[in-house]
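These are the structures in question, set out in turn.
We did not get these values from a lab; they are worked out from the coordinates using the rules stated. Bear in mind that the values here come from a model prediction, so they are computed numbers and not experimental data. Cβ atoms are built from the backbone, for glycine too; each structure is taken alone.
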Structure 1
Amino acid sequence: MVIWEALWDDYLISDDCQVKSLKFGKERILKSDIDTRGYKYVVLYKNGKGKHYTIHRLMAIAFIPNPDNKRCVNHKDGNKLNNLIDNLEWCTHSENNKHAFTIGLKCQKLENAPNVKLCEADVARIRHLHKTGKYFHRELAVMFDVQRTVITNIVNYKTWCF
């Protein structure tokens, strides 16, 4: 059985990601499209003006509690078209980016870039030494002759994703 939740101004959304308009006394399922970033969206009208709303965000607003008032919605499996409730979660922008690096959606491999001091073996060693808990970012930065932010980005998988 499909569950419908009210959005606002004569719009409903279902747990199977359908958006319905109740305007003018008619029920009508709205056609979704895919935007240039790869997200499904619909256009909803308020005061005669249409606005682009992504389905995943509407699903989160309608079905997922947000007690910490987080601003982003994350697709847990990384698939922008999987907008089902169990695949979505509220998160911060930082958490969303970390998740993207962790699951491999975002990655910077820098070995062939100009002015790069490290190779993949160095990065693997940095991560191993960091995991031992014996070395702080500052010590690793001195050891490998790089800035501390480089070490931070490596251990947080913001660069060199492998």
Structure 2
Amino acid sequence: MKQYKDTRYYVDFVGNVYTNGKKLKSRHAKGGYKQINLYVDGRRITKQIHRLVAETYLPNPENKPQVNHRDGNKDNNWLGNLEWNTPLENVEHSIRTGLRDTKGENNFGSKLTEKEVKEIRDKFVPRQYTYKMLAQEYNVSQMTIYRIISNTSWYYI
């Protein structure tokens, strides 16, 4: 067990936090990460457990800003499961391991909903309700409409 920075708190390599010989209780935050309140210099600060473990035990010679769970399990705060990452490395890891769904509405760049894609397919009638008309109505490119109609994008709907 090691002291966390210059505080009265101690962290073990699996993510338990102690003060005055007493184990503190953590809780789950909205994002699913375990977190805990610490009192430093008379102020309350909230810290994520995996970050406490990494800051206490893991060298960070490249000064990477994020801590990644290698196995994708946010409850597994064991030292061997943590690594320092850049934001890009973290996103690539989440996609590679299936933790982040990038299809359809879950894609950060998506302009359409699944409902709108279904509407587009239902409305399309060659030479009557054209790609151009649909593109203007849904504020997307004609190529986007083409890909939806031809099932090269949003193919799972």
Structure 3
Amino acid sequence: MSYRRGAFSARGRVYHQSSHLGDEFLLGNPGVERINLSYEDAELLLAYDLPGIRVYGGGGYIFAANPGLDPAHWHAGLETRWPGALGELDLVGAADLQSFEQQEWEVNQSYLLGLAWRRDGGRELRLMLERFNGFSPNGQFFDTPLSFWGLGVFFDL
């Protein structure tokens, strides 16, 4: 469920998460223990749009998990945009921080910087450089530290 009024917005959700990412790797490496991660979570995020910047934050609680997981987590971040920084291109920046009790509250950090282009108020196309440092968000590997640089192309549907 989501709600918006003026500069304030909120999203509450109850959802199921499971992953089979890595199953093929595990089938080819029988010495590696398979963790069939699956959980149900309730989460609430609040956001506020200020001139030129959007801030958000909230948290959640995992109420059912296999295997058992420490349940609490929080999530916060900000997004900013410099319209017309390069002619028709906007400069876009974002920081997203997440922390899970299961990972002893270490902070997963994701930073993005890039360019966005939109024609006549239509759909947007973005080219973004990303830096991530934290734990893998990918199922089986949720307790594996991960650090990478990436380049992505994003578009609105």
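State the single structure among 1, 2, 3 that was used to calculate semi-axes √(5λ) of the Cα gyration tensor in Å, giving 49, 15, 13.
Source structure for this number: 2.
Among the shown structures 1, 2, 3, from which was the value 17.9 of mean count of other Cβ atoms within 10 Å over residues 45-52 calculated?
The read-out comes from structure 2.
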